[in-house]
Structure 1
């Protein structure tokens, strides 16, 4: 098979390219620029483009398929050439389905927690020596790539994102997978540049459930009223399995699940992660993993990258990094840290970086999301707002949106960084939350510098 990638350098795209290369396919690609770590990983595999840019001459009739990334535009010269020659063009999720249409597909969706739940399911299956394909939105310890596609695995586990599939395919990605087993963790409005109203956003999850295979299974978080409604309205042939928050105890800052097999100490923390574990348990059960084996495996789960990841710590200070950027993710993360460290000062720092978070009309959605933090800092870059062609926002707009007495707003990242460096952080927890990096800050080095002061 000869596969060409248009916009091969993206995080998801280059992982799919590597997966197909490892499967034995002949892979080529193009992009206008490729950054690390994609660049080094593609180079090591021998599939890095020789030069940046778009080259229609690469598009020949010898190609079996073309995979189009979101980074490309509708008028991309290579895409136009492919359409002219009648070569099949797939979106990223469309090709994942093509590769797994004869396998049992598990899709983990929801506005929050889907990367972590997918990671948990993958961890347990590997622990049980079960062969499976996968796609997950973070680099996981013990897994070489974020995508695996094999000839022999009978199961495929996918993280199901509700964002659009490609520049020429406006369907949400998770609509293309048609799962046999589906999980939904919750519905909290996001991607307002694509789904401008909450009702339109909810509709995507309703459609997703209707696309579950005949006599499939829906696992859903029962405390979410939207999901309960969706489950009630879904097809009668679908098995519905609700889940909630399992019983637990916190002992010496460690969360312990209370199970019929005794306490299970965890490396992750927060009630949202307990709910994630319960969701993963039900998915694994549907795949034939019994509870005893599940608990034996989940005890060693360390978490996904940038999901409450410990950057540095000592007896005086701990610094965490989390991908949280939407209101529901932000609240769950802050609440989790305070639950784990009730006797320490929690200093939460959040960067508004995504389209939704920087939209003035959306800011009130963040009201109360950082109320459990002892100190809350919110940073945004006015130039990013301008670059995204959004209406300008002010520091006061952000403060009003978060509606918290302890919220300080910054529009220069160096001011926030300096404030943290000069503050007495003994007996504190610093929580950094962003889908970016606070305008180019090396967060690992920064965390180490903070903790070294208190060794």
Structure 2
């Protein structure tokens, strides 16, 4: 087993990794920006290194500074968490070139899945269903218009190098495509350094279903149960639940088999997620993307399977065998508590003057902050993940309502009132909802 671990991330995911590492007797090293000096993950690590200013480009995305911190502290391995450098193939290669263990998939798998067009083509070759779309980048708006005419409107305009719901727009007709193509291309060049654009069929009423996979040290790829991720704003997730209320055993088997094919196609190792769009009207599902890292929503899979996914990541990276129970029990829901207003979902950072976490049976809080901390505008607005577990979906929802009511936050804006509203929404309660549920509530 790895003996010392540097966590190249911040906030709740850094605390999450530290918690498991401590239980396994692994020495932990935190790296942090100047803005994060007083956050809990810095204080809870065995050692902490300041790697630069608040700007992520000068700290959490500064590969040289992170590698220097690993060398100076004698770290044996690096866990990238999610976001920042977690899906950067060059960083993964640099970690291993420096004689360190990379707690993640092979760099080649990251690179293969990092480009949405390449990923689509690989998945199609492997027999994984993909939505109608372009096989090559639409190099000009005219090429995009020609592709859309063949695919049929509406279409999704996507940054090929994007991820996490960023760099995406819907076009209902040619005029809309001309506008959105230029916007997405410019955004992609600015954010990802790659202006390549993919055109794909847009499905207005679909569900977002994903499958947790784990590539083992012996070369096998296994699929755990699915997660439902259809409660989204701006194509970014707010609520997840497992298992999905839309998935029956036959569909679950089909999606899991497709997810295993996806992992095997790129020689996947460690934790990853295969994301799909599911059309309830036809029963068809399509590959969306593969996230080559640990997902934000991994706790709900942990709860229904009774496992620790971070521990499994560390075991795979150490070359150790893992034991994953295939059977699941109960129902889990995760609510992403963000520093944003609950109506328009605009960021609302500030100093936390009150922070009282809920407790009780089936309630778990993975938080990156506590009272007295400052939520700055430099990073993602996620403050905590409120996770609940029950014997069935009704019990999980009841516990979620009580936990939302018992979570007291003052200072920054927060979206707890939105969750209170969602947990009384007829569509959500029936389990018969899709990715448009938030817009219909607003």
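Every number in this text was worked out from the coordinates using simple rules, so none of it is lab data. Bear in mind the structure is a predicted one, so any value in this text is a computation, not a measurement. Cβ atoms are built from the backbone, for glycine too; each structure is taken alone.
Looking across 1, 2, the calculation of FRET efficiency 1/(1 + (r/R0)^6) of positions 191 and 303 (r between Cβ atoms, R0 = 25 Å, to 0.05) that yields 0.50 traces back to 1.
If you line up 1, 2 by relative contact order in percent (Cα under 8 Å, 6 or more apart), the top spot, with the largest value, goes to 2. In terms of distance in nm of label points 7 Å out along Cα→Cβ at positions 31 and 167, the structure with the greatest value among 1, 2 is 2. Looking across 1, 2, the calculation of distance in nm of label points 7 Å out along Cα→Cβ at positions 103 and 207 that yields 2.5 traces back to 1. When mean projected area of the Cα convex hull in nm² is computed for each of 1, 2, the one that comes out at 21.9 is 1.
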